[in-house]
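Next up, some structures in structure tokens.
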Structure I
Amino acid sequence: MTHIVDSDQHLYESRSLWAEHIDPAAREDALSLVDDELGYTWLSWRGAHLGLADVHLPGDTGSCGEHRKRQRAGEPASYRYNDALPASYWRPAARAGWLDEVGVDEAVLFPNFGLLWERRLSSPLPAATANMTAWNRWCAEVQAEGRGRLHPVAHLTLRDPDGLRPS
């Protein structure tokens, strides 16, 4: 019997992931997903937009390009972040169920927006590591809800040697 492990899946961060999982002392540094007046969702930090939180509509990867074209043209968003994402994109138990549908036994999961903010938020290292830690805390929940089938990858930086040591 073949055991299939998908080693490159992404789990979309929910709007509340960072605020719910960040150390309370760093709450003001929590990343957030914020909608603008045209309905586009931005990954934001302390009120500054770090990047457009693109999502592609399931089965339509070209929808991201169309979404960006509309945003650049000043047109309203054709879909909303929350409406575009099936539960399997960001809810661990739903992702585990989706694996059954597609015939995959296990999946390695990366943060979806991690690369979008990591470089932009690199100068305040404590803010970056606080948000990485928030993702990593959420990973423990993902692993539990995934019933041993979901394997989230920790978000770390080599600029924080102390954060690389097991506690």
Structure II
Amino acid sequence: MAQNIEKLQGSRNEEPSVYRKLHIYRGAQAFEEVRLATENFMARGKKKPTVFLLTIGNPGMRKARATFAANFFGCAGYEIIDNTGFKTVEKGVKSALDSEAEIIVLCSSDEEYATLTPLVCKGIKFQNKEMMILVAGYPKELVETLKSAGTDDFIHMRTNVLEFLVNLQKKFGIL
């Protein structure tokens, strides 16, 4: 056994290997660092970032996208305000504004985003320009239209979650 370990480790007198050494790294470590940064931020007396899920429209799509968004931001230690679904944009906007969340995530279907997003953005940005409005999903054909309506960004399956969260942490002064 000791001989096998010695063979694996190599002799100290051997030439350097042409192979790169493997570095042990846990995939979750970077996400844990983001979450820990949020906890340290709060320990300094700062407010935990809050995400309000403005769920409206198609029940199946809004639930799926709300679950995605909750997991997306939950791993950073953010407070998530979930909802069962709003009957009207006005009720959703009022609740979002009342929540005083830093981030509003619109959760609906691609088909409904064309009409819902401009109304949500107008209602929220008129009252509070600082609130970040995100769309859960990436309706390719509507991206430019939704951006011009006031959408700040999109979260979806192709989003680099870690990069997005780190940039958000920097924006909030957490990192």
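Any read-out appearing in this document is the output of simple, stated calculations on the displayed coordinates, not a laboratory observation. These numbers come from a predicted model, not from an experiment. Cβ atoms are built from the backbone, for glycine too; each structure is taken alone.
Each of I, II could give mean count of other Cβ atoms within 10 Å over residues 24-31, but the derived value 9.5 comes from II. For the set I, II, ranking by distance in nm of label points 7 Å out along Cα→Cβ at positions 128 and 152 places I highest. When P(r) over Cα pairs in 10 Å bins from 0, in percent, for residues 32-71 alone is computed for each of I, II, which one produces 26, 35, 24, 14, 0? Traced to structure II. Output the label of whichever structure in I, II has the greatest value of distance in nm of label points 7 Å out along Cα→Cβ at positions 48 and 64. Greatest value across I, II: structure II. If helix-only ellipticity at 222 nm (-39500 (n - 2.57) for each DSSP H run of 4 or more, over all residues; to 500) comes out at -15500 when worked out from the coordinates, which of I, II was used? Source structure: II. When relative contact order in percent (Cα under 8 Å, 6 or more apart) is calculated for each of I, II, the greatest value falls to I.
Each of I, II could give volume of the Cα convex hull per residue in Å³, but the derived value 189 comes from II.
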